[in-house]
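Every number here is computed from the coordinates shown, using simple stated rules; none is lab data. Model, not experiment: these values are computed from the prediction. Cβ atoms are built from the backbone, for glycine too; each structure is taken alone.
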Structure 1
Amino acid sequence: MSEEKCKKCGAPLGEVVETPTGKKLRRCTEGSWNAELKKNEGCDYVLWIQPEPEELDEQCPKCGANLVMQVTRFGKKMKKCSKGGWDKETKQATGCDYIEWINGSTESLDEKCPTCGEALVLFTTSNGKRMKKCSTSGWDKENKVATGCAYIEWLK
């Protein structure tokens, strides 16, 4: 590992650490995370490590190249064409522009909603968190409001 320096104070960066959510980072050695107070102490510089795209056994429907699974810096997952990219200088997409966002999955359950009596579903987010929710719940994108029954039970 190269001896990278903090962009704020010039001190060396520490070892790679993984957060409880699976993200990886390197912190400035002149700072630390206080879990009790939930804040940084000392230098607060953090270098977030972008995970490498995972190659998939699927072909791009636009150009036929391989697809890769990539995670954004905010934790959202997407399938994208391996021939696509981003030019930081011009701030424009390069190559093939195929992207498919991964939003999660839904499975039917043999349970009824305690609020309205309709069927419950098991929803798994793209990050692996699971919840039981009413099958009538939804989201109105245009008005940006929840629709249907609001029952949700997060699972551990």
Structure 2
Amino acid sequence: MSDTLVYEAGGPLGISGEPGRRVFTAALPVRWSDQDLYHHVNHARMITLIEEARIPWLFEEGTPTATLAAGAVMTDLRVRYRGQVKYADGPIRVRMWCEKVGGALVVLRHQVRGRHTPDDAPPAVDCTATVAAFDLAAQRPRRLSRAERDYLREFLHEEPA
């Protein structure tokens, strides 16, 4: 991630907090084509931006959960819009943590804010996604490995500090 993007994101990026209360924050540019006729980020584009924010947290080489890149499926997705996100709000910041870590699935929480919105202000978008580890060859869910669960539990809490 470029230093310019980090500076313009309006806050720290990557992993922050103590184990058991960690948060992962990613910054993403808002593209001109992400807007609808009313100059809001389109719903489908917002889902894509949130998905792109998860990649460095969960799927990047070297993380214990990188194995999920070979097989994971979304089983539930809930998005609540509390405010507008516009092109001028970019780069947006997406703060992420876990609400539940189960045997085969994890419930992920995402909060989206514009670069000028402080972390203690309400997010414009609040999203909860349930992701299941999946064995593509067997075409069925698989259990999370101990390393995957241990890593995800570092981010396990209801609300970030």
Structure 3
Amino acid sequence: MPAWTADMFILLRQLQLLRSRIALDRPVVGSCAVRHVDAGSCNGCEHELNAVMGPYYDLQRFGLNIVASPRHADVLLITGPVTSRMREPLLRAYAAMPEPRLVAALGNCALGIDIIAAVEEHAGGVAAVVPVDIQISGCPPPPEQIAAQLLEGLALVKDTVGQ
């Protein structure tokens, strides 16, 4: 057996022990596909989003998954202010999503708060371009807040699909 294989088993065992120590449960709440679009951010929110989807917070255990196509998405998660060059691609992504669809604005820039840029270079916050259902404020918001508000969004998806 190669040495790296043994290291991988050790790493996976340590991860399993960490999960049990911090008492991560695996509730069955459904499934929600999330399409992330960076509309012009500084990447601070993306770092926190990566942390949320990583093994410590592990949002996949709640059924939240990042997908590559808006055609497969229930939620369009947008970071950053909408720049003039991202306005049309964002509208195309939104139009490609099946109904019912939700939009989440992640971070103060996406909410149109404290945007530092020339006015002609951005369209403002996400709400100036598409309707926003979930607002996650912060610069950047902590992973715990992102997780909590995305899970609230999952409840919205279940409610809209159930109607």
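Can you tell which of 1, 2, 3 yields 28 when relative contact order in percent (Cα under 8 Å, 6 or more apart) is derived from it?
Matching structure: 2.
Where does the value 0.7 come from, among 1, 2, 3, when distance in nm of label points 7 Å out along Cα→Cβ at positions 21 and 125 is the thing being computed?
Value 0.7 for distance in nm of label points 7 Å out along Cα→Cβ at positions 21 and 125 corresponds to 1 out of 1, 2, 3.
helix-only ellipticity at 222 nm (-39500 (n - 2.57) for each DSSP H run of 4 or more, over all residues; to 500) computed as 0: which structure among 1, 2, 3?
Comparing all candidates, it corresponds to 1.
Consider the structures 1, 2, 3: one of them gives 58, 39, 27 for Cα extents along the principal axes in Å as calculated from the coordinates. Say which.
Source structure for this number: 3.
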